[in-house]
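Peer 1: Okay, got some structures for you below.
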Structure P
């Protein structure tokens, strides 16, 4: 199964979020020079793909602030049994259930 094909702006947003950990959508717009509506569309696409989460925060004055934060990516790979055994032996970790 192939993952999403990210364009240059989407990759830049993901990189910024991963670097900072949590970033205001308004800062993404300003720092990357992305129009407001485009930034919202990118944020929704990245959320749909599971690459970022969107947090909504309302100030005491009622202003809505959107933050983007990274999600935990899970990558599944196959490791040969011999390598698993070697890692377990060298580190003392138990990798298999």
Structure Q
């Protein structure tokens, strides 16, 4: 199984992966993530993190375009709000 397939499979099983600095974090229902899954995640951590960062960048880009169009915001303000929505701990709102 390649890394992209594993990330997709984990997502389907309810596992939420995210990058926090240089750490790969995951949240899942008990018993969903196997030792084999963890082994692959550890072995390919950098690649998994790159996939997650790219996906986050794509989500921010899409959301900022929507905000720019629907809320008549400048590109800069739309990107700022989109980033804050992705990272509410940085002062934004997840609503």
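All of the numbers you see were taken from the coordinates with simple rules; none came from a lab. Predicted model, so just to flag it, every value in this text is computed and none were measured. Cβ atoms are built from the backbone, for glycine too; each structure is taken alone.
Peer 1: Of the structures labelled P, Q, which one yields 18 when relative contact order in percent (Cα under 8 Å, 6 or more apart) is computed from its coordinates?
Peer 2: Q
Peer 1: One of P, Q was used to compute P(r) over Cα pairs in 5 Å bins from 0, in percent, and the result was 2, 11, 19, 17, 11, 8, 9, 8, 6, 5, 2, 1, 0. Which label is that? Could the numbers behind the result be given before it?
Peer 2: Details: P: 2, 11, 19, 17, 11, 8, 9, 8, 6, 5, 2, 1, 0; Q: 2, 12, 20, 20, 15, 12, 10, 5, 2, 0.
It must be structure P, since only it matches.
Peer 1: Using distance in nm of label points 7 Å out along Cα→Cβ at positions 6 and 86 for the comparison, can you identify which of P, Q gives the largest number?
Peer 2: Top value of distance in nm of label points 7 Å out along Cα→Cβ at positions 6 and 86 goes to structure P.
Peer 1: Tell me which of P, Q gives -19500 when you compute helix-only ellipticity at 222 nm (-39500 (n - 2.57) for each DSSP H run of 4 or more, over all residues; to 500). Walk me through the numbers on the way to the answer.
Peer 2: Details: P: -14000; Q: -19500.
Going through each structure in turn, the value belongs to Q.
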